[in-house]
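All of the numbers you see were taken from the coordinates with simple rules; none came from a lab. Not measured: the values here are computed from a predicted model. Cβ atoms are built from the backbone, for glycine too; each structure is taken alone.
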Structure I
Amino acid sequence: MVSSHIVQDMTVTPLTSDTVRDYDPIDLSSRAFWATTAVDRERSFSELRAERPVSWHRPVDDALMEDPDDRGFWAVTRHADIVAVSRDSDTYLSGRGVLFETVPEELLEASQSFLAMDDPRHTQIRKVVHSAFTPRQVRRIEESIQLNARTIVAEMRGAGSGVDFVEQCAKVLPIRTLSDMAGIPESEQEQVVGAVDAMVSWADPIFLAGRNRLEVLIGSQMYLHQVAGALAAERRENPGDDLISALVHAEVDGDRLTDAEVAAFFVLLSVAGNDTTRQTLSHSVRALTDFPDQRAWLAADFDGRIGTAVEEFVRWATPVMTFRRTAAVDCELGGRQISAGEKVVMFYSSGNRDADAFDRPDVLDLGRKPNPHVGFGGGGRHFCLGAHVARAQVRAVIGELLAQLPDLEAGDPDYLQGNFVHAIRAMPVTF
């Protein structure tokens, strides 16, 4: 057991300042702001980067759970500051959660695993999880991704022009990859997809359709825990050639994962592994339609150019738009004084359009190099563990699309509302 003898130190100095700060006139907390387009939001981010790169904002509208002690959050919009926060995990903690909302600790760990942990526990669990990603596992996963991508694009071609790219392709490959990695039985795959959708769509009124969002979120999380628990129990007795088997038998310095820790990581893997790829693929296909010269450039030497192209696709899409930290001590950032215990939110969407870090950031440049995007986080201890899997999936699908459907064009996307995932609900494609 990794955590039986470890007490995670999440103590921070309590908020003692009675100073009343004015909230920034640009309201990043409203539902109306996040209902606008990315282009509209970038106008606001551009002003903040130039004039107030670290700014104070009121609590977000319609939070998942009421928190009378929530005074607001600091918005970090400049690329350099986002990287600084990401890499200083001693000053900016993850153990209080990575979303805007304040969530009970028991729910945090169950849904976000080591993403919502600080050292020493974060590093210990991450080491055990990382040890399960053996070279053999990685090779097996990459081979299955390529085969699945070829089949999925062929199925979409067979379905005919006018299909929904999200439904027919972008959401299909991640669940097949997850199923291959974790050994999810086919009978559970559709319900797993539904639960994963709910974990990131609980703030969208169209998705909820009148349902209680907390019930939807907790119910979906419980279902994913049940699936993982059943898989872990079975693999302890009958190990196979899959990630769950590797996780339940992995050991580093005498530490092994409990069933609860395996289940929590399964939830994190299901959600993060689905949306990073799904949204990057959807935004990438739309971008290739909007920038036909870049599409032609990539197609002319796919193998030689896809490496830089994938990084630009991730920057362009920025599938995860925001992540939060909590200040452990009083500190200074971007010329502002932050008090211990205050929320610090990194706006990746803004950082990936920062002209101080990127030349012509509003233009898709598939040959962009260097490309210090923060699409997988800004570095540090919490850098995305599955980044290589996401890259492999994007590479495989884009390659198959260019080969099988060279004239494919994307229609107007239908966006999901929310401040966390840059999600496209549906998008028609013609070919």
Structure II
Amino acid sequence: MTEQRVLLVDDEEELRRSTAQALGLSGLSVQAFASADQVLELIGYSFDGVVVTDIRMPGMDGMTLLHRIRELDAEIPVILVTGHGDVQLAVKAMREGAYDFLEKPFTPQHLAGIIRRALDRRGLVLENRRLRAVAGKRDDLETRLPGRTQVMVDLRYRIRAIGATDADTLIIGDTGAGKEVVARAVHDISPRANRPFIAINCAALPQNLIESELFGHEAGAFPGAIRARYGKFEHGRGGTILLDEIGSLPFDLQAKFLRVLQERVITRLGSNEVVPLDVRFVATSKVDLAAEVAAGRFRADLLYRLNVATIHVPSLEQRRADIPLLFLQLVREAAARYGREDPQVPPDVISAIAQRDWPGNVRELRNAADRLVLGLEAGPGEAGTGPREGAGRLADKVAAFERSIIAGAIAAHGGALRPVYEALGISRKTLYEKMQKYGLDKRMLGPDHILYEDQDG
């Protein structure tokens, strides 16, 4: 097991240094940061440590950092350091998932005690996850990428196989399908899990500063370059660099990036010195890069070099049977995120969810779950973008609708069959026959994907 770490975030340099030094003397391994953004690059499901952060900071404050960390892994302990006037805010943060809070001024010994308890809890969480995986139960990857359809089973298998290597990886999928979730999973499974994960949105890089952003620059390299600066590639040394929407990278820059991929070195702007680069590259694309190559917008040699290992992320259309349970999981996550009680989702809403198209995929489905939890959803008619369209025989459409109704009802009742066949007005035998007809596997539905029946039914 790697050494447990404490990530300390405070914009006050003197307090940050003194606290880090005191914790270090207490035998804790501490990394100190002036801003919250750098911390998120080190956080993942395999993170074996604790985050200590001040609440009041410029840019991303401690509360925002807490929420961002909980989105990545809700069981990472976050300890908040508060000023006298922030205690009420800290209490609110405790309700929203913070591990503990400490009011200034505090003694290093007190903070160290809280940290050690938090590290013990984190160690137990990771050990329990490992034991559950060994026992064949749902593991972290299945929690992050749920679904019992074959395409999802295959996706998780491929992530485990590729993630354990150090191969550069290309992830292909529609908008909102979860490409960045897959990229983070690949990183977290890899030997680089405790090193930085740097996400770069190629479509959002400023055209006039794109080389400086990626490669860094020396002082005086261009007007306004007052001091030397590391680029994002160099900042991610030892870890994983995600190039989101690699197809948006300007054509003239693709040749320079190809050299980085081939030789694993970079040269900062304004310098002739070659800097070694130990990173793993993961790239994503929502467009067919082979078609982009044919159109002259993407380099063929770059595609071949990137495409060492490929992962295809299925759209919701390709795994429609997963939609009811996925929606219910997103509802639970939204309720936890907003500090609300888990709402009871009516079967008719789940049926409507299952029947609608989701061109925005999981991202759009998550938004619908958020709206429902916040009470902004007027009814099943607003759950998506409208009923599914397309050619097909009437019998096929009726069968598809009946299958979604049954799957939605089973999911809505938590896997208990008696209320399902009573609510649908059919016999138990008829329900079993239809489940067999439509391939509704018992492992696909109900709590932890286990279907069960009431003892009296």
Structure III
Amino acid sequence: MRELVFVFLALVFMNKGYAQNPNIIFILTDDLGYTDLGCYGNPYNETPNLDSLAKGGLLFTDAYSSSPVCSPSRAGLMTGKHPARIGLTNFLIGNRTDEESPILPPDWQKFLPANELTLPEILKSRNYYTGMIGKWHLGNGEGQSPWDQGFDFSRSIGKNGLDYYNYSIFEDSYEKEFEDNGTYYLTDRLTDYAIEFLENKKEEEQPFFLFLSYSAPHVWLVPRGDKLSKYLKKYNRFNDKYNPYYAAMIESVDDGVGNIIKKLQEMGILENTLIIFTSDNGGVGLAEQGPIPTDLQPLKKWKGHNYEGGIRVPLIAFWKGRISEERVSDLPTSNIDFFPSIAALVGVPVQHQLDGKNILNHILDGAEEERERPLFWHYPHFSNQLGRPSAAVRLGNWKLILRYEDQGVELYNLQEDIGENNDLSSKEIEIKQRLFSLLLDWLKETNARLPLDKQTLEPIKIKRDLM
């Protein structure tokens, strides 16, 4: 019966004009902010290759990560499940608390369990050659590594992932390790591994899935020296608003994207390759281990917060000849949607519970999608970027935030107030109660781990009635 389902789905996709077994390149940046690319309105950072991708394809204005920090967001991307359902709700070594807070973070899952079905694993069922390059950050115990989670080719960052000239790369195992000697810029090294992956594909006709996970522009802010001077020269023209070191780091990512596109053209496979580019969470808008990286205005706050600056991210989809040029979508979407959408693209039936939604028809053909679909966030931790424990839900243009410490709520109309400056919770009572009930039902349904009361060390009890 399973084989018949595969045959039926393959015929359906052929009739819709989808390419059979297209190549897929998924490029994920680390802490790249919503406002950091030229195609998103940044006048200082130079990103011509990414701007060209956006112009030649689809740019999302309302795309989100499933968490304001990296490991949960990556878990959501890889599984199509919300981090709250998996229990992986903080970055792997996150342990911050606050002596003056009445709550403590809950116990949480500190790796992606080996029994979770991942995106590369479903693609391998369709004979895809799979590669993972760069930052993994989902665990390094037994069964947790990239090579254990469905990747044929893996080059994952080992030691000193924040130092762009003093790091190591694990090559398909923990036994084989490349160590930098202080001369090979990490972002460039990851791009070269991506080119190596494309060149070393064993079967010419075999489709591939490449997950290229750049560590840039995560702090530390260490750029290549030859890219810095032009940003220093124009620094004063922008009233000290932008960071030249951060800009140069982003340019290295952009150059890498350009080199990969050039390689696809040389190989004659650009027309059969879907490219997705996004970030794992929002940018960093405070001085963390150095000067402030980015200015996310008009968005509120930054990484580590459930405000828009922490969770709204750039998202570009490009497929030459398949996705129409110069499209812009304001569909609210989360990175948990990639799993079901890619599964649909390659004809893999999803037979287990997912939180993500298949938006493939919207990406490829601009099909209308239901906009009254709630998106949720649960971050019961104290972030390194001064974020407080909270949860949030977006429904249509409305967004509600629940502060776990005092159980206060905030309500914003994002269409009129993208900066979340005007709290309407005291005025829009019915909308507030509706979103609050949705959020509480979702927390219960996912068995989300709530913060602990410091006095009892039991999960906090949230009152359902706000009135």
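What the table shows:
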{"quantity": "Given 76, 61, 41 for Cα extents along the principal axes in Å, calculated: source structure among I, II, III", "calculated": "II"}
{"quantity": "Identity of the structure behind 4.8 (criterion: distance in nm of label points 7 Å out along Cα→Cβ at positions 112 and 328, calculated), options I, II, III", "calculated": "II"}
{"quantity": "Entry that produces -7500 once helix-only ellipticity at 222 nm (-39500 (n - 2.57) for each DSSP H run of 4 or more, over all residues; to 500) is calculated, selected from I, II, III", "calculated": "III"}
{"quantity": "Comparison of I, II, III - label where mean projected area of the Cα convex hull in nm², for residues 88-271 alone is highest", "calculated": "II"}
